[in-house]
Structure P
């Protein structure tokens, strides 16, 4: 028997709230910041010029800052390159 690939499944809002209530607020905030910055990076068009390059650097620093908090809580929560964003 072969293992099937994992498919992301949406979870109800109440379940997400229950999961969130078990985590420290700083971790939840860091998770939202990292996710938001990673999504914004995906919207930047190549090649990066001038202001876009500065925006990319700002977004990378936001992801790095959030990853420090996430890694201190649980290293598996970190937003990594190629993680779907």
Structure Q
């Protein structure tokens, strides 16, 4: 049996860009939200992938290791 993936846009899906304090400096953070996944690009050189869990928490699933404070900031900016 082939399982189809949910492709209906989730709430707040889309692209976001904002300033993030990373390593003691202000850098541009670009985030693309698709369903329960956040694709993060920081300062056009670091990339990471974050997963939005069912309980509302966010965990990193890949890419460059981000500090917890940056993950929390991204979560608050995208999810409110």
Structure R
């Protein structure tokens, strides 16, 4: 994977669950690092939910996946702004 130019940042316009918004101006490298952590947590929680029939883990994974999707969408908007 190539490294994005250092001036790319989040757009800060994508909302998640009608309550949260991605912060504008976060450098891509940091945002991708946070996204990786989120996806790791989601993976762990979905495995836990499946193996233990844990509804709290399943609900938490759903909420975190919505946040991860918002971050991905906002990163895409940020990338398209520089074109």
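Each value in this text was obtained by applying a stated rule to the coordinates, not by laboratory testing. Computed from a prediction, not measured in an experiment: that's the story for all the values here.
A few notes on this one:
- Read-out relative contact order in percent (Cα under 8 Å, 6 or more apart), computed value 37, structure in P, Q, R: R
- Origin of the value 1.13, where Cα Rg over 2.2 N^0.38 Å was derived from one of P, Q, R: Q
- Computed -20000 for helix-only ellipticity at 222 nm (-39500 (n - 2.57) for each DSSP H run of 4 or more, over all residues; to 500) - originating structure among P, Q, R: P
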